[in-house]
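I've put the structures underneath this note.
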Structure 1
Amino acid sequence: MSRRTERMDNAGTSNALRAELADLHALFRQAPGYMAVLRGPDHVYALVNDAYRRTVGERDLIGKPVREAMPELAGQGFFELLDEVYATGKPFVGHQMPAKVQRQPDRPVEEIFVDFIYQPIIGVDGQVSGIFVEGSDVTDRVRAAEYQQLLLNELNHRVKNTLATVQSIVSQTLRNAPTPPEARTLIEQRMIALSRAHDVLTREKWEGAELPAIIDQALLPFRDAEHDRFQVSGPELRLSPRVALDLAMALHELGTNAVKYGALSNASGTVSVTWEVDRGGMPPRLRLRWEEHGGPPVAPPGRRGFGTRLIERSLAQDLGGEARIEFARSGIVCTIDTPVA
């Protein structure tokens, strides 16, 4: 009776051990981080979990040395790290380390980033018998951090450019305005024009702006809903942020001048804004024409004002384009030729 009981106890213990091993194997296989067990000095795959296969791609691993199973890792330092951990018995921890893996045989090598630890497995004799690999694919986190840094760099660049534009507007306006109140009014108007252009770009996530939208916002202060004296026509065209800002400021200066001295200073004058795109080169070029009609006779000023200098500097010097202002008897004609990017 006692032997039978002993056999039953042993069988129960064996069943419990098998169940426990099955649970441990399931936990290993389903673990969210990738895991592998490598045996011997050649680092032969003994166990890998599902996350490991997702990380390196579906391939024949079990029973193969790591150098044979993943030859694309040669020259990336991972084989040498495994050798060092096996030889010294000291673990290695890697953070956001790049690795080039070929997840599919017919696809190119991909660069991923991984956090991982190579933990030596110490046998009962005190010697290293293998290496336990545990880690996670942090590629998305690294890419997100890189994109965030790119955005910060771009923001810094834009802020510097905007501050430089504001500084130029303020200093030039103060230098040319006859009285402080007029200087204040001009500065406010120019800041509003700059703000409107920023609003258009912000709606487009600063990836660029459509030319008609930039023109509409720039001309808004000079338009009368009941009697629109602007004739605007041209094809759809997307501008880079810098071109959009400079063009918006140029149009604001042209509009301000037209209200003071040109076609918009009386009740009958009109302004046509037309453009075409030359796509014969890279980048394409915008050719825009501002032409006033029906205003008082105009003549070249005795000295160039801030608006003229802004147009010439922004569109010619900064963007590598050309801007020409003609004081025809029928009204001012401004032609702009500039790259769109």
Structure 2
Amino acid sequence: MSASRLAHVLVDRLVARLARKGKLFEDGFGDVATLRGISGEIRDYTHAREVGVANLAWERPEKTTLGVRVRRGTFESPLARLLPREARTAHFELLLPAKPRGVCLLLAATAEEGFARRRLFARHLFPEGLGVASLESPLYGLRRPAGQVGPRIRTVAEHFALNLATVDEGRALLAFLRAEVCEDVGVSGFSQGGFMGGFVAALSPFPLAAILRGAGDSVLPVFTRDAMTRVVDWASLVRDVGSRNAATSLFEEVLAPVRISRHPPPVFPRAAIIVYGQHDEFVVRHEAEALARYWRCELRRKPAGHVTQALFYRSAHARAVTDAFARLRER
């Protein structure tokens, strides 16, 4: 292993080790019947699933900062039935330059609460005339349920509900943005946000820009074979089902349908770009490569790990977004 690769790998492993102090799923799988039911909804999900157009309520007053309009709004989640009371209302922030040429929906990474990081990312997009809509993920930040410590999701069932709701909400919000703000829309996200963005892109019935960063095709290896496994509270999962083998088997069973390539590629794959780190310990390289082949889209490789990609390649990620929107405008 080269010294350069080793440095990126060690950073990813260090972050995974530090994260073990606050593990995911400390209350186990949750209700297994509910979990299997959500997995079944994911398996049966098609573009025909009705999510509607987000019915927004805007907060007042609207602000303008350095020529950028700042608006915050809420709408009821299309998947409110599976969410705790505190998470049923979706919160988002819309940032628009004076004459927007497009709007990109930015989905949150794992454990990302609030909009601060995405505001920083948006600064790279404003000069190109791109606005940004940032969605607060269910169970995070303003939508965190009582009793949850920070962004640490307590059960696997809750995590599945979070991600399925994110896809529904993302589709509904994109439909609103396309109808009311700008015809050219897109979706992007890093890590968890990239995976969910892939589902939103594949399940949207109109051409859009899709920029997946630090993500790939299947979620299964993320939780069962890669660095993220160190963050999972396996002891709690084992308590629910009796053994490590049984816990792994159930986890693999419910994760099996969580694969973007189960759906057709986006309507206009030329406006799709996948960016991944060659030394990523959280999302294995072949998952990004496999999705790029299936979508027949551009794959951009960066000499980085998962964490170092997020820290040091923000400009390169933003360039991927602006390039994808430029291609969308050429359709």
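Structure data summary
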| read-out | value |
| --- | --- |
| Mean count of other Cβ atoms within 10 Å over residues 92-99 - highest-scoring structure of 1, 2 | 2 |
| For 31.4 (mean projected area of the Cα convex hull in nm², calculated) the corresponding structure among 1, 2 | 1 |
| Entry that produces 4.3 once distance in nm of label points 7 Å out along Cα→Cβ at positions 76 and 292 is calculated, selected from 1, 2 | 2 |
| Per distance in nm of label points 7 Å out along Cα→Cβ at positions 100 and 276, the highest-valued of structures 1, 2 | 1 |
| Value -12500, calculated as helix-only ellipticity at 222 nm (-39500 (n - 2.57) for each DSSP H run of 4 or more, over all residues; to 500), assigned to which of 1, 2 | 2 |
| Per relative contact order in percent (Cα under 8 Å, 6 or more apart), the highest-valued of structures 1, 2 | 2 |
| Distance in nm of label points 7 Å out along Cα→Cβ at positions 84 and 108 from the coordinates reads 3.1; which among 1, 2 | 1 |
| Ranking 1, 2 by FRET efficiency 1/(1 + (r/R0)^6) of positions 36 and 220 (r between Cβ atoms, R0 = 35 Å, to 0.05), the structure that comes out highest | 2 |
| FRET efficiency 1/(1 + (r/R0)^6) of positions 148 and 204 (r between Cβ atoms, R0 = 35 Å, to 0.05) from the coordinates reads 0.95; which among 1, 2 | 1 |
| Structures 1, 2, by distance in nm of label points 7 Å out along Cα→Cβ at positions 132 and 228: label with the highest value | 1 |
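We did not get these values from a lab; they are worked out from the coordinates using the rules stated. Given the structure is predicted, the values throughout are model-derived calculations rather than measurements. Cβ atoms are built from the backbone, for glycine too; each structure is taken alone.
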